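Take a look at the structures below.
No lab work stands behind these numbers, since they all come straight from the coordinates. Predicted model only: the values in this text are computed from it and were never measured. Cβ atoms are built from the backbone, for glycine too; each structure is taken alone.
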Structure I
Amino acid sequence: MRRALNGFCPDCGQGKLFKGRVALVEACDHCGLDFTRYSAGDGPATLLIFVYGALIVPLAFLLENLLAPPLWVHAVVWGLVMLAATLLSLRVIKAMIVALQYRFQTPES
């Protein structure tokens, strides 16, 4: 898990896991582990949207009750907060899911 969270191959710990910000490489350039067998799919994004939604919606209600800003302020502020939080956490969650699939050997069918 630690190797994947640091962006390295969960098998050898040497090769890179990501080729961009969140895109997985097809195979480890050091040991050759095929990452196309392990797919995080939309799971990480869905999980983060639910978690951050549960945290952000009460904050939006609180802001509404305290300051009562126009609706466009809510849309801009909370949209940007949600987008930034999801993009910053997406790589970590994706690495965790791939590492768990590798650990428990649950390749995509």
Structure II
Amino acid sequence: MTVQADCLFCKFANGQIPVAKIYESERVFAINDIAPQAPTHILIIPKVHSADAAATALEQAGTLDELFIAVGDIAADLGISDYRTVFNTGAGAGQSVFHAHVHLLAGRALAWPPG
């Protein structure tokens, strides 16, 4: 497993920092966001470190697929049919933890265009 010593999500993935996982598969896990932007705000995170979604696609074949399988499973488990998924890439786009992850947002009307 590729891990960066100073990465919060790597520490969650390897158990160094305990976290309440609401979903887990071989490649990904999911947690509730600590600063939710919607009634449902879940982060789905690859267990192996890559900086962002594009890097994940290049470095971890199949992991983006697994992220979206997790999104579908979580939404179905929660009875959610309307939701948004978001990848933030870079600080200017709002990425604050530089380990790829997708946000699952639901439970309120989401405006378009976003922010």
Across I, II, FRET efficiency 1/(1 + (r/R0)^6) of positions 36 and 52 (r between Cβ atoms, R0 = 30 Å, to 0.05) reaches its greatest value in structure II
If helix-only ellipticity at 222 nm (-39500 (n - 2.57) for each DSSP H run of 4 or more, over all residues; to 500) is computed to be -7500, which of I, II is the source? II
Among I, II, structure where relative contact order in percent (Cα under 8 Å, 6 or more apart) as derived comes to 33: I
If P(r) over Cα pairs in 10 Å bins from 0, in percent is calculated from each of I, II, which structure is the one that comes out at 14, 48, 33, 5? II
A value of 1.9 was computed for distance in nm of label points 7 Å out along Cα→Cβ at positions 68 and 84; which of I, II is the source structure? II
